[in-house]
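Listed below are the structures to be examined.
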Structure P
Amino acid sequence: MDFDKFVQLMEELQNRRVDYVLVGGVALNLQGIVRATEDVDLFVRASEDNVAKLKAALRAVWEDPEIELISAAELATNYPTVRYGPPSEDFLIDIFARLGDAVHYEDLEFELIEVEGTAIRVATPRTLCRMKRDTIRPIDKADAAVLKDKFDVGDD
């Protein structure tokens with residue numbers, strides 16, 4: 001993953017005041033749990049205004065007409081996820097509005113973690129554990145166990 005592009009994207013999200021929370025493998029890494037990942041997982045508020053700001057942030061980093069296909073309406077469907085592959089990058093960006101009925105944007109707790117002068121909204125260990133502990137993916141269950149052990153979270 002091109003770390004400079006990742007930081008640039010996070011800076012653009014901050015500059016445009018996008019309501020987002022970084023979750024997934026990159027969030028785990030920023031919380032001090034080393035885990036390989038090939039994507040950036042962004043949980044976003046799915047309002048029209050917020051998705052417009054998200055698209056502006058993406059356009060500031062990549063000149064790509066595919067960005068225009070991202071919509072709040074798509075994030076409001078039964079499958080509220082958009083996978084965006086920036087051109088000439090070796091990573092994907094997964095954009096979530098909710099995880100089924102279990103997790104909505106309003107349910108997320110986050111903390112600001114500074115990376116190279118950019119404040120990034122990162123899901124708290126407790127939130128990451130809640131998101132991962134009841135999934136069917138073995139890697140998520142393993143992540144939840146590590147989060148519970150390292151941060152003493154996960155019993156709520």
Structure Q
Amino acid sequence: MIIDILLAPFEKKHVIRHLLELYDHDMSEWEQTDVNEEGLFGYEYLDNYWTEEGRYPYLMTADGYYCGFALVRTAPEQGEYNSIAEFFIMRKYRNNGLARRLLEFVHECHPWIWRQSTHINNLVSQAMCRKVFNTLAVDGVKETITDDTVQWIFNNAYKS
């Protein structure tokens with residue numbers, strides 16, 4: 001399988017918009033969200049990834065077919081954390097290491113202190129995050145659990 005990950009140009013925004021609908025469909029199980037009057041979930045912040053600094057939309061393909069995305073927010077110059085706002089791999093492509101490859105790629109592109117979270121009931125996401133973040137972290141991972149989220153904070157910037 002040939003995997004490509006690219007910083008999505010504006011011309012590919014529609015691809016991420018369509019994949020976001022699939023992502024939101026999956027997340028509705030935990031987030032208890034509904035579609036709007038047009039039958040869509042919608043994502044109000046998508047345009048910001050091409051208009052605001054510190055936002056990065058990544059697209060992933062497998063053998064030339066779109067299979068996932070990651071929407072990354074960074075602001076290390078302000079002392080804030082990096083985070084992946086949204087992350088998705090299509091079901092057909094799950095359980096074969098693609099999620100790990102996308103996570104590792106994004107974290108290599110943006111070394112800094114990361115704060116990530118997932119819904120408390122999304123056990124698959126939690127297991128993947130624990131495994132990958134522990135391999136990326138320089139000084140360990142701090143995990144916090146609340147009523148509705150699991151959150152991790154870690155530094156992936158290698159010491160010189």
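Just so it is clear, none of the values below were taken in a lab; they were calculated from the coordinates. Note that the coordinates shown come from a computational prediction; the quantities given were computed from them, not determined experimentally. Cβ atoms are built from the backbone, for glycine too; each structure is taken alone.
Below is a table of values for the structure above.
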{"read-out": "Source structure (of P, Q) for distance in nm of label points 7 Å out along Cα→Cβ at positions 4 and 140, computed value 4.3", "value": "Q"}
{"read-out": "Structure (P, Q) behind the derived value 0.25 of FRET efficiency 1/(1 + (r/R0)^6) of positions 108 and 148 (r between Cβ atoms, R0 = 25 Å, to 0.05)", "value": "Q"}
{"read-out": "Structure with the greatest value (metric mean count of other Cβ atoms within 10 Å over residues 100-107, set P, Q)", "value": "Q"}
{"read-out": "helix-only ellipticity at 222 nm (-39500 (n - 2.57) for each DSSP H run of 4 or more, over all residues; to 500) from the coordinates reads -11500; which among P, Q", "value": "P"}
{"read-out": "Of the structures P, Q, the one that 26 was derived from, the read-out being percent of Cα pairs over 25 Å apart", "value": "P"}
{"read-out": "Relative contact order in percent (Cα under 8 Å, 6 or more apart) - highest-scoring structure of P, Q", "value": "P"}
{"read-out": "Entry that produces 0.60 once FRET efficiency 1/(1 + (r/R0)^6) of positions 36 and 116 (r between Cβ atoms, R0 = 30 Å, to 0.05) is calculated, selected from P, Q", "value": "Q"}
{"read-out": "Structure responsible for 0.6, with distance in nm of label points 7 Å out along Cα→Cβ at positions 68 and 84 calculated and labels P, Q on offer", "value": "Q"}
